[in-house]
Structure P
């Protein structure tokens, strides 16, 4: 298949386009852009900077991809934006390239949906199979695990991490880490429980899920902080063989800014 470029689009001759790429009217593609096979730019999409996009992605109108970061220290270094395969970016999604403050990359995995008006700032690292509802806003240096779901109008502060399979309710202000497979919401964010539906979708059996819920409730009712709780071997003994509990505990131990507190009541 040949490349299909609308006559009203502006594509730099040095841009690298895969087979079957379609670029609609009023799109702008810069010289350092690489676009994989089968990717579609509907219209009015701007892709600039050192940006690499995988196969079979879809960008709807008015997207801004690979723009300079909103960071006063940025001096036009050749930082990157890297996007995997099979993602959908709805209207007005914006993604900024990385900075020298981290590893010079903003990275997005595969098969995710980013609904209208989402923003992904510099140096963010996102996994795969993620869903962002409308107007999810990520500040710089945010880490999002695989299969995370975030409700609309949610803001995430700098350096926050959301563990794999976390579920965030809409309108949440997140300023602390959310452990693997936990649910949370609120302003400021509070832990609400375990993402049981997410665990079922990933094939975990009933016994494993039941133990994860017991672990969460035991930790929640303890007088100890989550970090202190998972650091006490005697409290973790009965959950030692549960792989999901081990993931959650590992996430909590590694958290640098601390995990969100539990919901009261």
Structure Q
């Protein structure tokens, strides 16, 4: 495989109970560094992460899921990452598969890769995915694929990995600071011509795992519709949107 520095980033909020279990599943040698961004947790997440030897960045105030990712990616780029993998520290995604996803990027198969949680309807529902989330996932993923010209198994997974060039090109700092960030990023990556892909990623649903409410799911769905409309208007030359501009400048690699 092609060489390159791999940094695993963890957007964290109240993950003290699950952080160690998550890290225990990451195969040794998978990442050169692990960065945890604590979004003003009310528990001991940041202190535990420091004790475990992670690079820790603390937000003084809660910035939301999108705001957390912005700090994750900016920190990873500043530290010289060639590949950035986002893994939630809530033990929901199967961290044992991280090296496989890194391999897709190193081999040049794709520029962005997502962990696809849904292989069959039965598996998703038996695994604990609420029925309304499954239904919304299927409808919105189909719509995203049609508009963005993709063929993703699902477009809403929280497990993602990127090549450095993607993060240097996409103007992610212009994105929402909430859950709409993920859909915006995929639309931006597709707009700039990057190759998107996904692979199976088993997940676990349990009380400590992060999840959004029904109300937040509706808000998220509406944001997806708006970003897809903006994508179509931008591609047609009818309007221009800041989020589809190229990032202002490339982040330099940190000295070795």
Structure R
């Protein structure tokens, strides 16, 4: 999901007139946009680093968005089913990513049988849901015994610091690490690992170059609806997944992380 509501400069839909493209609305991130590249890579890195958990498994991506992540997982999984509530998104994923089986459905009433899935992937979605506990219960229902739930979400402490409501208007409830752990364990999961997404050394250099935070520099441009300075656009476009670190909570203060990544196991 994108961090803020903004399209690229001088574009109405994001990437030209291709009917397969989804517009950038602020509710999700999309690949192939220079101005969106930081957020896209920040999300993509979690798919890349956790893809090995899906090898030869039956995988559900609950809330697939544009579909790039489900397609990445389809490269290693036995089967990938993607569910999304938005009909236009479902049509897009079905047309663009043929190796993904995509279904239209509500995440708090997943259109899948009991105990039919080995791994549920839910990246940058749970913060958008009104009934997070019911969704987690649905994940437990569709998972086979001992199945895995992979969740990523913005860290409330760093994403919306000092705010009573999330900075992103599409978010309903953001979580910190303790709250995410409580949500999962209350529904019967055991949290095997809690990871945090952090800026690596190169992104730390870009932070310093852009007044202390390349994130704040991007948001300021979006809110101003103004052309991007060439140096900022160049640096944002250059970001890759290798520029992010995924660190275990035992090795670094998880409350300082940008995003949280929970690996939880069903009973």
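Every number in this text was worked out from the coordinates using simple rules, so none of it is lab data. Bear in mind the structure is a predicted one, so any value in this text is a computation, not a measurement.
Kindly point out which one of P, Q, R the value -4500 was derived from, the read-out being helix-only ellipticity at 222 nm (-39500 (n - 2.57) for each DSSP H run of 4 or more, over all residues; to 500). Show your work: numbers first, answer last.
Numbers: P: -4500; Q: -12000; R: -9000.
Corresponding structure: P.
Given a value of 66, 40, 28 for Cα extents along the principal axes in Å, calculated from one of P, Q, R, which structure does it belong to? Value 66, 40, 28 for Cα extents along the principal axes in Å corresponds to P out of P, Q, R.
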